[in-house]
Structure I
Amino acid sequence: MKDMFSCTLEGKNWWKPFLGYIAILVYIQVQLVVIKQAYPAMTDTNTMLLSLAEILVTTIVAAVFAILLMRIAIPTISIKGQHFSFAGTISEYVTIHLTGILLTVLTLGIYYPWYLRRITDYLAAQTSLGGSAFSFRGTGGKLFKYLFLAVFLPLLVWIILFAGIMYTISLTAYGPEALPLFISAGIVYFAIFIILAPGFYLLYKWYVHFEWKGQTIVWDTEFWPSVGFVAKEIALTVITLGIYWPAMAIKLYQYFLGKTVIRSEQTETGRFSFDGTAREGFGFLWGQVLLAIVTLGIYLPWAYANIMRWFVCKVGLTAEQLSLGE
């Protein structure tokens, strides 16, 4: 038997904090412009300190509003009459963020995977369903390995290759003989989106590793078929200059959910599914984005709420042996 998730979030539920967040970000940028105009002869050190202050303040503001929005949005999601709840607090979340950023800077980025792990673990622990909280089982060490092998190294090779081609082009007279080099540069430039497909797959696989009521929620799939599927969808989006993105988002979402399972030890007790289609969602997603653009962002709270409802309400869970009650 398949039970469908429900979501009742509407734009009117969170438009005040949502637009408040945007207004504060705009205010910060305006103040930066004013400061730079008032002190045009700032030293490099002062400019760097100003940039660091911007990052710090923006991070704190983002953390504050993230908690506010999650406390509003998460309880609107339910399944089988059971609503999710979220008990995260601003002080705890901001502390985790600031500590993680500080340690990441001090370790020259090495701590970043453990920072992500701490954030994910906190959000999971503050989210509960049927009176039971979730817990995150991913480790910082595994994420470090994934990021290093599937993101950092491919990016390093890509940067060296692309820089080499561009340097070679700079040595030419930009005549007909340079055309193959420009073509090569274009191919290499767009190849970065495909190269990162394994990293995208591994990062998602790392994230989907939760425990709830003694059962685990994991992604049940194989590496190469999944990477090939992700790479194909990314390639179509790049080739169409981004026009295809709603179809990509829907197909990836459907693919990922269809392979997300709930297990008790080695026995599968539940499997997720997504009933939405790229055909019906393509125009809907583009419509919401265009409305947000036309209204200069004012419609964003309603756009996000509509998109969230569309995705959540088409998610199903087949779980014959799983009880969601207390």
Structure II
Amino acid sequence: MKIFVTGAAGFVGSRLSRALLDRGDSVIGHDNFDPYYAREHKDRHLRDLLPHKNFDFVEGDLRNADHLLQTFQQYRPDAVAHMAAMAAVRYSMNHPLIYGAVNVQGTMNLLDAARLTQGEGGDEKTRCVIASTGSVYGTSTPVPFREDAPADRPLAPYPASKRAMELMAHCYHHLWKMPTTVVRFFNVYGPQGRPDMMPWQWTLDILAGKPLTLYNGGRIRRDWTYIDDIVAGLVLALDKPQAFEIVNLGCANPVENLRFVEVLEGILGKKATIVDTPTPPTEPMITHADIGKARQMLGYEPKVMVEEGMRRFVEWMRGEGII
């Protein structure tokens, strides 16, 4: 297959691109190098992709509809893996407008380019796999979170923009029969992870002797999902196109933040200093994916638990000279 991967210089997009190349697919990577985090990390993500003969990279912005359409008409991909987004729940509190521009309008621009372009392989419609987030469930959804929950009470602009994106994707399927699978990620971590996320920040802070801020005494639970498991789920979704489905990709094993820190302390051989802080209004007390649908529909099965995943993450940071 020839697959158009947005956010290819990002964490998940780059690792998905690598997996697709390793199995013989052609990948057109697309990214705008947004300065939300430093360019050096994105260059690192691309390091093992750019030399590959089946990888083409296009620098571009989802908000530029004309350029997206021209790129699709040039490459005519058979499938789209839409990983690009403005992420980070708390950041979206202070920068709400960019989430509408990138995550909603940008996704519409992408879907429209796919709608107007037939894949080179001859498929009538370009198949789409679109990354969403488990944070769309908010605090009003019974645990564990099932895909048939309304998900209509998001807690911040980021999950609200992702839910709007999901609804727009359904509209494109309904009107133009675009085969679309929306995958909701849960707390993705692992090698090549984003520097703004807790595993990265807590590792550096523990080693530097800086205090860690834990909400609600560290009793908040998160469904940490290892990057290789997420990538495996994405590949399955690309290989098994659906008319329109929403599917959770999580680990289905929520871990208290206090336990997460204990795991990290054991790996680093150093105790953390913890500061207890009230939970902000953007944060649910738990994220917990029901992955029964992903198991049945895709054959998805997460394999890496936090203890092993964080060991691999810390080893990667050491190998890269970050710690």
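The numbers here are math on the coordinates, done by the rules we state, and not lab data. Since the structure is predicted, the reported quantities are computational estimates derived from the model, not experimental observations. Cβ atoms are built from the backbone, for glycine too; each structure is taken alone.
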P(r) over Cα pairs in 20 Å bins from 0, in percent from the coordinates reads 23, 58, 18, 1; which among I, II: I
Origin of the derived value -21000 (helix-only ellipticity at 222 nm (-39500 (n - 2.57) for each DSSP H run of 4 or more, over all residues; to 500); candidates I, II): I
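Just checking, which of I, II has the largest value of relative contact order in percent (Cα under 8 Å, 6 or more apart)? Numbers along the way, then the final one.
On the way: I: 22; II: 17.
Once relative contact order in percent (Cα under 8 Å, 6 or more apart) is worked out for each structure, I has the highest.
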Test item: FRET efficiency 1/(1 + (r/R0)^6) of positions 37 and 285 (r between Cβ atoms, R0 = 41 Å, to 0.05) calculated as 0.90, pick one of I, II: II
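If you work out mean count of other Cβ atoms within 10 Å over residues 85-92 for I, II, which one comes out largest?
For this comparison of mean count of other Cβ atoms within 10 Å over residues 85-92, the top structure is II.
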FRET efficiency 1/(1 + (r/R0)^6) of positions 29 and 309 (r between Cβ atoms, R0 = 30 Å, to 0.05) - structure with the largest value, from I, II: II
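Taking distance in nm of label points 7 Å out along Cα→Cβ at positions 117 and 133 as the quantity of interest, name the structure among I, II where it is greatest. Let's see the in-between values first.
Values: I: 1.9; II: 2.7.
Max of distance in nm of label points 7 Å out along Cα→Cβ at positions 117 and 133: II.
For FRET efficiency 1/(1 + (r/R0)^6) of positions 61 and 165 (r between Cβ atoms, R0 = 25 Å, to 0.05), find whichever of I, II sits highest and give me its label. Don't skip to the answer; put the middle values down first.
On the way: I: 0.05; II: 0.95.
Result for FRET efficiency 1/(1 + (r/R0)^6) of positions 61 and 165 (r between Cβ atoms, R0 = 25 Å, to 0.05) over I, II: largest is II.
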